[in-house]
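Participant: Following are the structures in question.
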Structure 1
Amino acid sequence: MYSRKVRALTPYVPGEQPQNRQYIKLNTNENPFPPAPGVRDLLRNFDPSRLRLYPDPDSTRLREAFAARFVLEKENIFCGNGSDEVLAHLFYAFFDEEFGPVLFPDVSYSFYPVFCSLHGLSYREVPLGEDYSVNIGLFKEIAGESDYSGIIVANPNAPTGISLSRSDIIDLLESSRSDRLVAVDEAYVDFGGESVTDLVNRYPNLLVVGTLSKSYSLAGLRLGYAAGNPDLIEALTRTKDAFNSYPVSRLAQEIAVTALEDTDYFEKCRDELIAVREWTAKKLSDDGWRVLPSKANFLFAGPTFTTAEKLYAILKERGFLVRFFPSPRTREFLRISIGSRTDMEGFFSELSRIRNEI
């Protein structure tokens, strides 16, 4: 009964969410802090009878809240159910097999090739540099020598956590074709990266995608956004309305607005998480691990006292979940989400015990 298209798909595999026991979850980049206090108050006072009505299909108030945060207009903002849905619309709306492959790094968000498969697009993976940074020079070289459908880069990159500078992104924009989209996936940018959201009106082919899952502690809400030139937002809206004209629920819109408006709480939690990340990175480095420089809410780090795959399995057995990527360029590393200071202290205590036993 499956269509040929479905049979050909290789679905994305998310980080484990096991239900069999209590784990210290350091594998899916969830924020260890609760959402803004106003979210709790909103839920306590929300009238459930309002759920009988459809939500605003245009997410007007939420788009205005994002616009206020980024000093843009609401016409520059698109909202969807998590950044994954926004990315799926992006791949459909802007990339076309007729124009050539989609370009993205060979080590990056593993949903990108899945989206290409879903939409029947070819792609070309651009190798990272030896230091695991995105090679802007190679992107420019490939884009200058052959046709392509568009470019997407995650910044900071996943799973490495390494961030490009604004000047790197501007260099890529200046050297790319103006009729080909350059998408920048800023899911982790709030943890120390340099955003280019303010450049979307300067570069009509720039689309920035983000999420409230990480830095706003709302992974369970599923709320993502895109910022771009109004023409790009119109293309996303056309795609959305051909798929689901009411994608963001009434409750989700109100929760997201409440979270966005509490900038003091956002900054407090972000700063504390960055401090724990830097503390964790130093401790791992002091213990002999290879730790890549991260501007995300996770670290990509390789142990030296055993293999990453073996350590992943031992940690899981003992109640600590981290992420292991078995491909050739990533199998020496573990991606370790940054939890609370207490979480990370427990992680190091368990590492010490494991190291003494091996």
Structure 2
Amino acid sequence: MFVLLALSIQAMPLRVGFVYVGPTDDGGWSQKHDEGRLYLEKVFGHEIETEYAENVVEGEQDLEIMRSFAEHGFDIVFSTSFGFMDDVVEIAANYPKTIFMHCSGYKTSENLGTYFGRIYEPGYLTGLIAGSLTKSNIIGYVATFKIPEVIRGINAFAIGVEKVNPDARIHVIWTETWFDPSEEEEAAIALMDIGADIIAQSQDSPAAVQAAGNRGIYAIGYNTDMSAFSPKTFLASPVWNWGVFYERVVREVMDKKWKSYQYWGGIKDKIVDISMSSLVPQTIADIVVAEREKIISSDLHPFEGPLYDQSGNMRYAAGERPSDEELLSMDWFVRNVVGEPK
């Protein structure tokens, strides 16, 4: 006689790893990615298991960390910094059973996809605010690295500024770092010393926002709502919402529907948006809201021509819009930016 026993077999949780270039409490880039990780845990509960590594050095530790995740059987690894790109390509080739997603990169393979958001859309909206409120017509911008992602963001901001204030100029200082609060603070101070009465940034920390607040200067943040770091001068930030995309990827993997792709969502996809403080006058806020709706409906594209570069050359004629390929390889500044893009 055979006795058949009904066994309840609980499925193993999906294991998801995250690699961060900065600390999870940086007030910006890595913090927003970690909020996305926590969102996953809230949505999926015991169906997933997440782990993360923070303060990972590009080109040194990232290879080791990603290899460790793969060797320990993680199903998905999110690599969240542009500088991890070549290493994640190498690791993905060596661990074909692990799915890798690289943020802001452009290299893919069968088990490697890329993702980013059209942060230039809310960046353009913050430019409308800065251009409307500057009195000196000198706006400072503390920037990270001379790569298309950052150049594109500066240009979108500058286009917003010019739309409401053709006389204003955006002065750029490059820090050549993602996360270095002291360097970012020094850059912001240098810009205020030349007369900037608004400071914007593309850095991972809120140091530039804090430096502006210490002098009573308006500030435009990045990545997160940075109002807590300068309550009396913070105006707005382009902000990320990575959770909606991370949920999408996890569901695709769970349903065995994931295939390598390149994702680039915008405001309408809820992966990016703008955070505005009450310091923005209602008349200006109304303009921002109206422009935001036009972006969602595709009636407005921040880079639609006529658009001129620093040399006065027309890059896009009236009504012409750049392709995504052109945006992703952007290496030139629009005409109201002061600084070198290369």
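None of the figures in this text is laboratory data; all of them are computed from the coordinates on show. Please read these numbers as outputs of a predicted model, since none were measured by experiment. Cβ atoms are built from the backbone, for glycine too; each structure is taken alone.
Participant: When Rg/Rh (Cα atoms, Kirkwood Rh) is compared over structures 1, 2, which one is greatest?
Facilitator: Looking at the calculated values, the largest one is 2.
Participant: If you don't mind, there's one more thing I want to ask. Quick check for you: by distance in nm of label points 7 Å out along Cα→Cβ at positions 70 and 206, which of 1, 2 is greatest?
Facilitator: That would be structure 2.
Participant: One of 1, 2 was used to compute relative contact order in percent (Cα under 8 Å, 6 or more apart), and the result was 24. Which label is that?
Facilitator: The read-out was computed on structure 1.
Participant: Here's something else I'd like to know. Can you rank 1, 2 by percent of Cα pairs over 15 Å apart, for residues 238-301 alone and just name the one with the largest value?
Facilitator: Top value of percent of Cα pairs over 15 Å apart, for residues 238-301 alone goes to structure 1.
Participant: To which of 1, 2 does the computed value 3.4 (distance in nm of label points 7 Å out along Cα→Cβ at positions 198 and 254) belong?
Facilitator: Of the options listed, only 1 reproduces it.
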